[in-house]
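The numbers here are math on the coordinates, done by the rules we state, and not lab data. Please read these numbers as outputs of a predicted model, since none were measured by experiment. Cβ atoms are built from the backbone, for glycine too; each structure is taken alone.
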Structure I
Amino acid sequence: MPHIAIILGSTRPGRNGEQVAKWVLEVASKRQDATYELVDLADHPLPHLDEPLPPSLGQYSNEHTHRWAEKIASFDGYVMVTPEYNHSTSGVLKNAIDYLFKEWNNKAVGFVAYGSVGGARAIEHLRLVAGELKMADVRTGVALNLFYDFENFTTLRPGEHQELALNTLFDELVAWSTALAPLRLAARQEELAH
């Protein structure tokens, strides 16, 4: 059974992302097709990328990087919960992604975004990043609009259609995470052989 991380990609005080991530986890907890775990970037403080070698080499020198790599490697897929800042994702989420390479490879990823236009541009940006990291991004995303899915721009009140979209995202994510399992196994076996 796939193990899926729900990554909360904002660390701002008073962030809307916390209630969004908790809603995603609540919907996930009703499912029986995978295990789900909330990973809050606030619990994994990373300085601006400070590794001397490119992440693709996998030769990490800092303890915080090793801890982050171990955490991310333990999952088969991800749901990234992201705000939209200036037509993109948050700096803290991009930084956390950029720290690693092989830990993301051959895994599925889906996106739940929020913002004044539902975070659609943040999702599109993250799709490009996912491709470079050899991740399979699922088609369905959830775009929560601050005007329609939040009360007074602060209290999450997603419509029923949003939960349907989120379950479709989970369906696709679990299917792709399962389908990519042989590639992850082959990569692990190759790593052990060297």
Structure II
Amino acid sequence: MALDPKILASLTRRIEPADYLRCTPWAWRSTPLGMGFGETRFASPAKTFKLLYIAEDLATSIAEAIIRDRFEGATTRALARADITDWGVCPVSATRPLRLLNLRGDGCFKLGISTDIVGAKAHDEARAFSQELYDTTDLDGIIYHSRLRRKNCMAIYDRAAPTGLAAQPVVQLERLAALVPALKTLKTELI
């Protein structure tokens, strides 16, 4: 996949997210900026880099990390308390402007890449694209719209997180007063 440097430059934005939210397993609460290899949308298929995902609001963070497609075809949208007990959330902010590839709107179209990179359930194309982007640029990550909520999400590469991000302590998701309103936004009941 050949990425045009001029188009990449035109789609690169300097962004300083403030208090974006990261849902993370409670077991990893001591390392709020910790990362691992995964099978996520922009994860390295070669396991050569790690990512940290953050979202602009709690509902989007929950949708992306916990709910995902679990209610597809279901008439009842309910999470058991046990579904969230092992999750925490923390605010993450930039400590410097991050250089992010903007794949919101017509970014994929302008680059001549599949819109499935940001919009499909399957992640193979997105992961191959992210690997190419990581290997051939010095970008800090990608900003894109959640396919589930159409809100801003960021995938931050491991090379940018240590010097570019700061996190507040992780708190248990179930203790947040904002949990119930976020679930209502997602048309989801907590039982």
Structure III
Amino acid sequence: MKRIAIFASGSGSNAETIAHHFADRPDVQVSLILTNNPDAGVIQRARRLHIPVVVFDRKTFYETDRILELLVNQKIDLVVLAGFMMLIPEKLIRAFPEKMVNIHPALLPKYGGRGMYGHFVHEAVVAAGERQSGITIHFVNEVYDEGKIIFQATCDLENSDTPEDVARKVQLLEHEHYPAMVDKLLSNLPE
């Protein structure tokens, strides 16, 4: 069985979509959801889905090996970032080479990097007058949003679109494509 750990800091809609995608699959399990935000909506979603949750603080994440040990002990095959707002420590990246994936709500390399997440991305896209936006799924490296791009999908934007309109269009792409790409990555992992 392939085992997934999902890191999320927010509402957890992508985490839930991924969990639903694999719910009836005996060969894949979302084994763990991890968050740095004790008030994150993903916690309630995980409980509803009967997925164990680990809440950790900044010190634990950056100054101890507790999270790495947890992932290794749980025999995690793929780490999935779904709205996780912290830079991943190098030791975690080294432990999961090309087995840690993130989704970004824009077409990288545009509108990426530190501070470019959520509504900040969509506001920048609208302010620049872009005619398209979309999603980028990429491997995680030690720099925000600079890992090798695996997949992109686009949506057309109208002159009248607000950042909230862009967010809705992009989220539809996320929910459509992220679970399928996670599935594909898992199928490419060695047994």
(request) Supply the structure label, taken from I, II, III, corresponding to distance in nm of label points 7 Å out along Cα→Cβ at positions 23 and 79 with the calculated value 1.1. (result) I
(request) Determine which structure produced the value 47, 32, 24 for Cα extents along the principal axes in Å, for residues 47-134 alone, calculated from the coordinates; the candidates are I, II, III. (result) III
(request) Of the structures I, II, III, report the one carrying the highest value of distance in nm of label points 7 Å out along Cα→Cβ at positions 63 and 167. (result) I
(request) Taking 13.8, 46 as the value of Rg and Dmax of the Cα atoms in Å, for residues 103-182 alone derived from one of the structures shown (I, II, III), identify that structure. (result) I
